[in-house]
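Next up: some structures, all given as structure tokens.
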Structure P
Amino acid sequence: MDENTLELGGKITLVGFRDVDPSKLIVVKKVVGNFAKKLQEKSDKFENLSVHIKSVHNSESEITAKAIINGKKYNAENTNFNLFFALNSSLSAVVSEIEKDL
């Protein structure tokens, strides 16, 4: 694991968040943790959730959320000036895709 990766528990990984303001990172961890909990409740085959952040166009954040459930990969991406909006949109899209399969 490189220095740009944060692990939350055994099934959640945040990539690229080291440069995020610490007060925002606390909220990011809570939001991602809540989504991971939702996924675990929906399927006992939940394997992992990873969220990647990349800065684009000045202050925009590109968030890519990836989940693996029972070996199947789900992912979604969103770019927005508001980090939390991009995060929520990406994670919500992943949950919606998973719900279609369950």
Structure Q
Amino acid sequence: MLIFLNALQVVLYVALLSLMGQGVLYVLAGAKRENNFFYTMLRVIGRPFTAPMRWIVPKVFSDQQVGVLTFVLLLVFSFVVFVERGFLLCEQLGHTGCRG
């Protein structure tokens, strides 16, 4: 179980960093970001996470808002995985009061 949580956390971190990089380049590159190679690569890396979110949320939200919503949701998932890893490690070390 710990290996699965470690792998999931790495995937979430890569997605979070990709979306954060997109946001930074969105601010720095402005309108020229579509021609930026690194922005394109970050979009490709983040697309498996933003595409399902685009499908779920209503069409009222713009693509920028979908990116922010995806980032927040991935941040919450990452925190949950972080806490579960902590509890699992605590139990594996033999501590009795790990879950409250």
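Upon calculation of relative contact order in percent (Cα under 8 Å, 6 or more apart) from the atomic coordinates, which of the structures P, Q produces 20? Of the options listed, only P reproduces it. Among candidates P, Q, the computation of helix-only ellipticity at 222 nm (-39500 (n - 2.57) for each DSSP H run of 4 or more, over all residues; to 500) that gave -28000 used structure Q. Thinking of P, Q, which structure, once distance in nm of label points 7 Å out along Cα→Cβ at positions 7 and 31 is computed, gives back 4.6? Structure Q accounts for this read-out. Tell me which of P, Q gives 13.6 when you compute Kirkwood radius over Cα pairs in Å. Answer for the origin of the read-out: P.
Read the figures in this text as sums done on the coordinates, not as results from a lab. Everything quoted here is computed from the prediction, not taken from an experiment. Cβ atoms are built from the backbone, for glycine too; each structure is taken alone.
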